[in-house]
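Since every read-out is calculated from the coordinates, none of them should be taken as a lab result. As the structure is a prediction and not an experimental result, all values here were calculated from the model. Cβ atoms are built from the backbone, for glycine too; each structure is taken alone.
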Structure I
Amino acid sequence: MRSLTKPNPPHIYDPVAQIAALRAHRDAVHADPAASRNIPAVGQAGHILLATWNIANLGQHKRRDDDLTVIAEMISWFEIIAVQEVADKLDDFLAIVAKLPSHFSYVFNDKAGNDERSAYVFDTRRVSLGPKMGEVVVVESDRKYIKFDVPAGGVADPFLGYNRNPFLCSFIIDGARLLLANCHLLYGSQKTSALKAASLKQRQLEAYAISRWCDLRRKSKNAWTKNIIALGDFNLPHAQDDDPIYEALTDRGLRLTQHETRIPTNVSDSFDYDQIAVTPGLVSETKATGVFDFDAVIFGDIWSRDTPGYWRSCAKYYISDHRPLWMQLEL
């Protein structure tokens, strides 16, 4: 995991006041629909509220109890949330879970690239853990199939396998089956132009590999369910047709639904890193999506539009450099 800069001086705040501000931002109704966050209420029959959130360096640098309290508050708004960048050291992740209401449970996998784990947190009042769990792995004999040719340019490099295998977990909600693949695709070294280009190509192949896997599984006569979603941090620069990662991710039918908030998922307001990608049969079942820009309201006492550097370092270090992305799905 990369290190984030520790704010200097440390920012001290009241978590109760911050949570109140976050809830007000979540629930406010604006004349411009794009300005309203409109996160649906949980517990709606026939629907499930999903989210994905890369909580930067969770356990790598030591967050304070107040920081974990604010993070737990936002996690509690969803019925299933996929979390990326959980460190091998689980102390902070488990501390967050302990702050959630008792009806929440969780699962996580072992460490992989960058010593990172992936995790799911879910509301057991409506969500049950299904029997299928594991990781998406492309065995060496199948890696020759991980190649493609798209208008933006194909990738001839060999696929080396995932840096962090997508973490599979099945869930049952009101009798409906759902299979999620929690992804954190390779970002790779950016130290030189050659390393940057090589990293981009491997990320492109990883994106195609998960798209291909979702396509094959949903078409298989032995599929446990055809309701398959790949979600997480795809390190996707831009969700548009000329982006190489977007083209690879959608090459085999995955669809990225457009979220109403129309804002990037990273705090720096520059990239569409995080996505919830659904198989074709679920496109029409997607009822609402959005990005929750907690950074628009948190730490308001130190916010400065002209000089946001200190505020941004606090938002990234204490909370995350990524925003939660959510989706309401009809079952």
Structure II
Amino acid sequence: MSSKKILITGSNGLLGQKLVCALLKRQDVQIIATSKGENRMINKEDYIYESLDITQKEELQKIMLTHQPDVVINTAAMTNVDACEFEKEACWNLNVKSVQNFIELIEYAKISAGESSGKIKNCHFIHLSTDFVFDGEKGPYKETDDPNPLSFYSKSKYEAERIILQSKIKWAIIRTIIIYGVVDNMSRSNVVLWAKDSLEKKKQINVVDDQFRSPTLSEDLADACISAALKGATGIYHVSGKDIMSILELVQRVADFWKLDKSLINPIKSNTLNQPAKRPPRTGFILTKAFSELDYKPHSFEKGLEILDGQLKRRR
């Protein structure tokens, strides 16, 4: 069996690291991990790492020409929803312009296939998107529901989707919801780790009770991305946890799992936070397509916490 070359963007991030770790267990792939700056993963063996700023087309072209990937899994994004409201140019460059860069390079490769060497291979582009493309008025959502983004972040992610949909390349879009997990060097946090850490330190925390999501274990999402890559899946897929819950319930379940003091959790309404970016009240996904086409098998939320707990204990 010939091996597939899979290039991952954002490999220092939570999903990026999980993709590298999962792919390292396989014999049928070659991994090119890319991110801005130095490689932050502990294990630096058995894969190629390249520092890459995907907003710079010349830099991207050089990496694509050098490595000729069969598949690109694009996890890189600016995801701080409130920061995107203030740093619109940075948000647009990373979330939209970089996708346009990929599309133009791959489309040109498709047109010029079979010409001279020095051309980029026509590859499969898998792009990570978000539940925030929806307005949250009627979740849970299926892939064919109409997006209606509320914030600048969500508009940037939706615009990237539109560019991909209108392209002539082979593509898949994987939308997801609140990713949680553990990264090497603990350089990134997420809602589960934030809640656990805050409650362990006996901090009072305010948590919204009127936003509903389906938290997604990072390993589960990585498995779905890899399945899409190896199956050559195309189209839009919704990939998240199975359980829809309020953010308040999520934090309470974290407290229950680690036997922490729930009296420290103060329920509040979203409109009391005065957050710069508007959030959708209720998302959640209908996962039927991912189940049938990607063989997606998400863990329950408590099982996900158990997996995360085991990883944290191994680091002590």
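Largest in distance in nm of label points 7 Å out along Cα→Cβ at positions 30 and 126 among the labelled structures I, II is structure I. Looking at distance in nm of label points 7 Å out along Cα→Cβ at positions 134 and 190 over structures I, II, structure I comes out largest.
Have a look at I, II and say which one yields 16.2 for mean count of other Cβ atoms within 10 Å over residues 278-285, as calculated. Going label by label, the one that fits is I. One of I, II was used to compute helix-only ellipticity at 222 nm (-39500 (n - 2.57) for each DSSP H run of 4 or more, over all residues; to 500), and the result was -7000. Which label is that? Only structure I yields this read-out.
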